[in-house]
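Take a look at the structures below.
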Structure 1
């Protein structure tokens, strides 16, 4: 199948709670869908540094320590707030933000469309900062509010490698269920 010439769209966003065992390995829960995805950006944590000697660059040191992800949604589900942000649901239905809730780690799954094939991606070992919320009065026109999640996706040990995310494209044997089942770490040969 041909490669994409352009990428567009954002849909099928999921999260999967991650749990670290006593032996240091991670397991992931059944994914939960996050509706209302509007925008996604991902930036590398790290960069490159040239090494100078003898009046020239003799090497370039490259560091990739993971990614920062920004995910903009129309609204954030109560389920995400309780599962990941540590909110508590009271018997009367009220939702309470717990400021000293333990940080939860999760995997983030997204789907991007393209002109030739759609790609689905799982980012491993994500954490998110507490959310900011805002709203404004309606005027002669109505604008929808948005919530922005600031996420850090750090690398996970995969055999002899550190990996941040895995990508599945149309035609891959696991593409159909890629975002519906708990994320699994890839087996990398070599």
Structure 2
């Protein structure tokens, strides 16, 4: 950030009075410009033992697979955003069944909320942000070609929940360990009905 969105003056980085961390502050009008985490919402769409995946047509991670998900827009709920992203990326009209996971990723300033969903109709098609969409079994998931570590964590937990015969609501922090491998910390899981 270079300029104040209120008055156009150059901003500076400092700790404002009453705060405990540096922020962008306008020395001219005093506006504090807060930078907050971005919320990503999406669906794990289940259809007859298969999961809906999208092959990304955009960066980051062009050509890699993910579940339909994207940034929450102002004015929509997390459920509305997850349904919208699924329609935009996979041409899939879905019904949300239940919440499934909330993962914080502090080192990149993001939080993810995934919902379990089912297709309202059998049609799926690649949207402008997808090269391809397909329904796959857990054995067919291209584990080495997944776009994001958080998607891998969510799909691994989903696979484990299916194998154990019951879904749980998951919460945790996805971060890198000392070796650079992504891990799930502070994982909590509570049984879900449905």
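Any read-out appearing in this document is the output of simple, stated calculations on the displayed coordinates, not a laboratory observation. Keep in mind it's a predicted model, so treat the numbers as computed, not measured. Cβ atoms are built from the backbone, for glycine too; each structure is taken alone.
A value of 35, 20, 16 was derived for semi-axes √(5λ) of the Cα gyration tensor in Å; which structure in 1, 2 was it taken from?
2
Comparing mean count of other Cβ atoms within 10 Å over residues 88-95 across 1, 2, which is largest?
2
For the read-out distance in nm of label points 7 Å out along Cα→Cβ at positions 40 and 128, a value of 2.1 was computed from one structure; give its label from 1, 2.
2
For distance in nm of label points 7 Å out along Cα→Cβ at positions 80 and 168, the calculated result is 3.3, so let me know which of 1, 2 that is.
2
For helix-only ellipticity at 222 nm (-39500 (n - 2.57) for each DSSP H run of 4 or more, over all residues; to 500), the calculated result is -5000, so let me know which of 1, 2 that is.
Structure of origin is 2.
Given a computed value of 4.1 for distance in nm of label points 7 Å out along Cα→Cβ at positions 48 and 136, which structure among 1, 2 does it belong to?
It traces back to 1.
Where is mean count of other Cβ atoms within 10 Å over residues 56-63 largest, in which of 1, 2?
Once mean count of other Cβ atoms within 10 Å over residues 56-63 is worked out for each structure, 2 has the highest.
Out of 1, 2, which has the highest value for relative contact order in percent (Cα under 8 Å, 6 or more apart)?
The structure with the largest value is 1.
Here Rg and Dmax of the Cα atoms in Å, for residues 112-175 alone was calculated and came to 18.2, 59; which of the structures 1, 2 was it taken from?
Structure 1 accounts for this read-out.
The value 14.2 for mean count of other Cβ atoms within 10 Å over residues 104-111 was derived from one model only; which of 1, 2 is it?
2
Here mean count of other Cβ atoms within 10 Å over residues 32-39 was calculated and came to 11.4; which of the structures 1, 2 was it taken from?
Considering all the candidates, the number was obtained from 2.
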